[in-house]
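K.L.:
Below, each structure is written out as C-alpha cells.
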Structure I
Amino acid sequence: MADKKVARGDAQDTVTTGHCCQGTTTTDECSTDVFAVGYGVVRIGDLDTTHLLCTDPCGPTHQVALSSSSPSVYVNGEKIGCETDGYGGEIISSVAQSTVYAVT
C-alpha cells in the first residue's frame, strides 16, 4: 500500500490529457462539503475541465469523468481521486498540495 496525494477540484490540480491540441487540463468538479486544503475533493464521476480533442483542426471540446480512484477511501459515498488516478486515459499528473494523503 502506498500513500497518494488527494486530488482537489476547481482547477487546483493538473491532468495530462495526451491530446495534441491541449496536452493538459485541470481537475474541475468536486465535493461541495468535503475539503482538502480548502478545496473540494475529487470523486469518481466528477468531470475534468473542458478541453480540446486532438483533431484537425483542433476541437471540439469535451470533459471526462474520473474513472479510477483510491480503492478504499470515500467522500459522499464515492471513491476519491488521487495523484496518478485517471479520467479515462487522462491522468492526474500533479497535485498542488502536500499535506493530505490517502492510503491506496
Structure II
Amino acid sequence: MGLTELIFIAALVGATTFAAFAATKALSPPAAAGSILQALRALLDWAGMFAIFLAANLMLGAAVILMIRALTPRFVALYTLENLLMLILSAAQAFVFQAWWRCE
C-alpha cells in the first residue's frame, strides 16, 4: 500500500468517524464528558486483546504445522496461516472476550 492509498483510507475513516460523531451528538441526549474517553479506552482494550489472540492463534498454528511436518511425511507450509480469515476470527475472538469480560 502506497502513501497515497494510506492517506486516502485514513481520510475516509476520519470522515465517517466525524459524520457518526456529529449524527450521534445531534440525535441523542448530551453524553458525559468522559464517554469518548471510555470509548477510546475500550478500543485500546480491544486492540490489545486482538493482538494477543492473533499472536496466540499464529503461534498455535505454527506449532501444529511444525508437528505435522515432524510426525508425517506431509509438507504443510507456514504460509497457510497467512489468511484474512485468521485476522477476522481473531478480531471476533477479541470482541466476544471483551464483551464477556466487561459483563463479569
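Values in this text are rule-based calculations from the coordinates and carry no lab data. Because the structure is predicted, anything quoted here is derived from the model rather than measured. Cβ atoms are built from the backbone, for glycine too; each structure is taken alone.
K.L.:
From which structure (I, II) was mean count of other Cβ atoms within 10 Å over residues 63-70 calculated, if the value obtained is 12.0? Mind dumping the intermediate values first?
P.N.:
On the way: I: 18.2; II: 12.0.
So the calculation was done on II.
K.L.:
In terms of relative contact order in percent (Cα under 8 Å, 6 or more apart), which of structures I, II is highest? Please report the intermediate quantities before stating the final value.
P.N.:
Working: I: 34; II: 30.
Largest calculated value belongs to I.
K.L.:
Next question, about the same structure. Which structure, out of I, II, was helix-only ellipticity at 222 nm (-39500 (n - 2.57) for each DSSP H run of 4 or more, over all residues; to 500) derived from, given a value of 0?
P.N.:
The read-out comes from structure I.
K.L.:
Could you tell me which structure in I, II was used to calculate FRET efficiency 1/(1 + (r/R0)^6) of positions 23 and 55 (r between Cβ atoms, R0 = 41 Å, to 0.05) as 1.00? Working shown, then result.
P.N.:
Details: I: 1.00; II: 0.70.
Source structure: I.
K.L.:
As an exercise: distance in nm of label points 7 Å out along Cα→Cβ at positions 39 and 71, calculated from one structure in I, II, equals 4.8. Which structure is it? Mind dumping the intermediate values first?
P.N.:
Values: I: 2.8; II: 4.8.
Checking each candidate, the match is II.
K.L.:
Please state which of the structures I, II yields 64, 43, 17 when Cα extents along the principal axes in Å is computed from it.
P.N.:
It was calculated from structure II.
K.L.:
Next up: When distance in nm of label points 7 Å out along Cα→Cβ at positions 15 and 47 is computed for each of I, II, which one produces 1.0? Don't jump to the answer; show the numbers that get you there.
P.N.:
On the way: I: 1.0; II: 2.3.
Computing distance in nm of label points 7 Å out along Cα→Cβ at positions 15 and 47 on every structure in I, II gives 1.0 only for I.
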